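Bear in mind that the values in this text are calculations on the coordinates, not laboratory data. Everything quoted here is computed from the prediction, not taken from an experiment. Cβ atoms are built from the backbone, for glycine too; each structure is taken alone.
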Structure 1
Amino acid sequence: MHSNSIITAAIGESGLDFYRFGKVCTIPRWSLNYRPVSFYETIHNNLTNDAHSLILLDYDSKSESTISIKEAVATLEEAEKTYRKGIVRDDSYIMILHNISAKDSKLAYVRIKEAKEMALGGMNVLIIHSGLSDIEKETMDALVSK
């Protein structure tokens with residue numbers, strides 16, 4: 001039996017070309033002794049291959065939400081400090097898909113420095129794109145200006 005998934009919903013809602021997405025990754029909640037960075041490597045590989053990165057955020061069953069945008073961006077920045085491949089900069093753009101398919105869903109396309117200030121609870125997904133085609137730019141403009 002087939003069903004919708006966060007992956008197909010996020011890609012569809014983003015307005016980006018499905019075929020330009022690379023490997024999906026997850027930013028986990030870091031702790032003192034648990035700091036995996038495979039997500040950073042995946043994003044870097046995707047960008048190297050001119051592919052967009054769909055980034056899932058770790059789910060916290062107690063709060064029934066993903067980690068916050070602030071926490072996700074802070075984790076991305078910490079990984080950048082270690083690996084220094086230039087994929088996370090204050091002026092880098094990131095797409096935030098908040099509560100996909102819900103009545104209060106939002107799509108934001110902001111710089112990392114703006115994302116640091118966003119206080120969105122609930123269910124969030126991030127996309128780091130590898131450059132936008134003309135059609136993707138038009139679609140983005142239409143979606144973000146809603």
Structure 2
Amino acid sequence: MVVGFDQELTYQKLKDACRLLFDPKVDFIATNPDLRCPASFGFIPDCGSICRMLSSTIDRIPYYVGKPNPIVVELCLKSAGGFPEEVLVVGDRLYTDIACGIRAGVDTAVVFTGEAAPEDMKATDYPADFAFPSVYELYQRIKGESL
């Protein structure tokens with residue numbers, strides 16, 4: 001069973017997921033451990049929050065196939081025929097997006113348009129190589145000069 005971000009999550013879906021996941025033969029896979037997703041008023045639960053709820057109920061932890069698993073970057077490199085020194089992983093979460101890039105051995109850039117805030121860079125286990133207020137400022141930097 002695969003868990004992902006679900007804007008139409010219902011109690012019935014959670015109940016069905018538990019029914020499936022209590023069977024140890026059913027794999028518990030998730031897209032990413034992001035805890036919250038930006039919304040116009042703040043945040044809403046993301047895939048990681050859904051998985052935490054399920055995990056606390058079924059006593060199992062999912063295997064995350066997406067970020068921060070470096071296999072995502074490795075597959076992109078293989079598909080594009082690129083090299084790690086040519087890659088910049090950009091994201092708005094330190095514990096998933098930036099962690100993914102660090103684990104894959106590539107450069108990283110955080111944009112402060114989602115979950116991460118500038119003050120988070122001081123105490124994180126996953127410091128980005130570069131930080132920008134938004135994707136636009138990152139684009140301007142790339143357009144004007146190399147990182």
Structure 3
Amino acid sequence: MEIEQTFLARALVAGTAVGKALVLTEPLSLWGGLNPETGEIIDKRHPQAGQIVTDCVLVLPSGRGSSSASSILLEAVRQGKAPAAIITSETDGILALGAAVAQEIYDQSPPVLVLTPEAYAALHTDQQIHIQPDGTITVAEPIN
């Protein structure tokens with residue numbers, strides 16, 4: 001049995017995705033922070049260093065730093081190592097740019113969505129998340 005919560009996010013790059021949440025406790029710069037060939041967080045100073053983002057719903061407060069992060073996301077999509085979706089609590093044009101270019105070039109990309117701080121706070125690692133093109137996010141949690 002599961003409990004479901006539904007939120008409406010602002011879709012910067014619309015799409016459909018399903019995956020388990022990986023919630024990062026700090027912002028991440030994909031440039032120097034993510035290996036696009038493996039999907040591993042390689043920033044050794046990041047609390048979630050060593051985690052794999054491939055096929056998960058990556059939940060992070062925001063991106064950090066370089067405009068080159070969009071090219072890292074684009075390469076992760078090309079390599080098949082990108083997250084299924086990206087959810088932030090702040091608008092991040094660099095992540096959205098990488099996803100939009102991936103959609104244009106490869107006809108696939110992770111949806112990029114922005115949630116209100118209150119809805120963002122309800123997300124936790126390992127929750128099953130379903131994303132619809134209109135920005136509807138359904139979060140399922142098992143009842144123990």
Checklist entry - Quick one: P(r) over Cα pairs in 10 Å bins from 0, in percent came out at 11, 34, 33, 18, 5, 0 when computed from one of 1, 2, 3, so which one is it? => result 2
Item to check | Highest-scoring label, criterion being FRET efficiency 1/(1 + (r/R0)^6) of positions 12 and 76 (r between Cβ atoms, R0 = 25 Å, to 0.05), among 1, 2, 3 | outcome: 3
Next on the checklist: Comparing 1, 2, 3, where is distance in nm of label points 7 Å out along Cα→Cβ at positions 36 and 68 highest?
Outcome noted: 1
Checklist outcome for this item: Re Cα extents along the principal axes in Å, for residues 52-91 alone: value 34, 21, 17 computed from one entry in 1, 2, 3; matching entry is structure 1
Checklist entry - Out of 1, 2, 3, which one gives 17 for relative contact order in percent (Cα under 8 Å, 6 or more apart) as computed from the coordinates? => result 2
